[in-house]
Structure 1
Amino acid sequence: MPRFFIDRSHISDATAIIKGDDSIHIQRVLRLRKGDEVTLCDGLGCDYKAIIESGDKDATVLSILGRYPSRGEPAVKVSLYQGLPKAAKLELIIQKCVELGVNEIIPTVTDRTVVRIDSEKDAARKADRWQRISEEAAKQSGRGIIPKVHMPVSMKEAVKGADHDLKLVLWEGERETGLRSILTARSKTDSIAVLIGPEGGFSQEEVSLARSYGWIPVSAGPRILRTETAGLAVVTAIMYQMEEMEWK
């Protein structure tokens, strides 16, 4: 069934209105007509069953038949603090982690970050593009929200600002604490922050800084993962451990 994100202000108790490109897509590409059924999502975690009542070049009007929680939203809220990698890598990370169920992504500038943000305008331009990638991935994967991709922050801002129940730093230098053991012990955690290094990884000083703010360094095993692999692997492990990769 076709699925569309819609601003909550365009939904009333009995009626919804779709405007812009989505309305054009409904009428000219999908060629849906009066009586056809679609699913709407308000981007806040609620889905709506609706049928088309009418449409013209400006808008499509629908009747709301029912409302229910979005099935595509995991109960655990995962925030990915991703050490800023080269552009194409970050776009892949955003796309795939949104598909997997991440709640938000915070690009993080570290000591070994190669890519540099030239200005606030440059950061805003990049963030706009990243957000569009998140939206497309959310639509494709049946998410109930469009995960926010934030403006880049510094390492100190990242580790200091997170207030999650569990905060994990994936670090190749860790030998004692494994990702699996932490997730097994904290299987009922409501919110998890994951910090991934850029191409060059974290310095010892950065790991120490994270520790001082309550982050736990963890290992993903004896293999060194690329930055574009690490976030995907950790988010997948979290969703699996929290039973978010099965129908309930």
Structure 2
Amino acid sequence: MKRLIKSIILGIILFFTTAIILEDIATGSSPQGSAVAGRYIFYNRSIFDGVNSAANIDDDNAIAIDKQALLPGQTATFANYTSYSRGINGIMMDITALAGTPTVADFLFYIGNDQDPSGWTPAPSPSSITIRSGAGIAGSVRITIIWPDNTIQKEWLQITILATADTGLPENDVFYFGNAIGETGNHSIEAYVNAHDFYGVSDNARNNLWCGPISIDDLYDFNRDRNVNAIDFGIARDNMTNFLTALRLITVPDN
């Protein structure tokens, strides 16, 4: 009899525990609160999003699949910055169990190109912040932030998602993306844009009409139009840098 009663009690506990978990999944709530599930940079107004400056579902096709956010404590590599001719004009992030509707007040944006982000200057204000429920990883909320073309270029952008009532994060989340127009990542210790980059365009010229579609991670398609041609050659040539002007491969503080 005691075993039967114990089994019934355990069954009741399991029933209500399962019900709570299912409700959390359905509503997006969680005992652990909100969390950042993904951080992305994308090529806004490129061929990959239909050359559309507005934030929409097509921007997911323009995510730079070979790039990832530079996180506190890490040293930058080619994986953390783009060569896009329009600079940094689109950032996305996925947040699970988002608590509210974030606005520009829930973020901080700074730009700079040295080892001390505490001295960087405020970035230009974004032109839009768009929220798409269920569009992120595992049904999380995807937030898209857009800037006008070339207002942020040849430098680093620090993004801070603040721990606010709207984000629901337990603490601030800080990450970075960079841009070096026309750079092909040919050296692991520097990000100079020079003859190697624009002559690399000549050696790798392709047209999607006879070579097939060019991937979004092509090293030489700087304007992301799925062609590698004289336009890309000119982009690299006209944006040459040296040890004084190049994007620096910074090591960011470990918060």
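When Cα Rg over 2.2 N^0.38 Å, for residues 55-182 alone is calculated for each of the structures 1, 2, which structure yields the highest value?
Values: 1: 1.27; 2: 1.01.
That would be structure 1.
Say we calculate distance in nm of label points 7 Å out along Cα→Cβ at positions 63 and 167 for every structure; which of 1, 2 gives the highest result? Walk me through the numbers on the way to the answer.
Values: 1: 5.2; 2: 1.9.
Comparing 1, 2, the top value of distance in nm of label points 7 Å out along Cα→Cβ at positions 63 and 167 belongs to 1.
For which of the structures 1, 2 does the calculation of helix-only ellipticity at 222 nm (-39500 (n - 2.57) for each DSSP H run of 4 or more, over all residues; to 500) return -9500?
1
From which structure (1, 2) was distance in nm of label points 7 Å out along Cα→Cβ at positions 71 and 215 calculated, if the value obtained is 3.7?
Numbers: 1: 3.7; 2: 2.4.
Among 1, 2, the structure yielding 3.7 for distance in nm of label points 7 Å out along Cα→Cβ at positions 71 and 215 is 1.
Values in this text are rule-based calculations from the coordinates and carry no lab data. Please read all numbers here as calculations on a predicted model, not as lab measurements. Cβ atoms are built from the backbone, for glycine too; each structure is taken alone.
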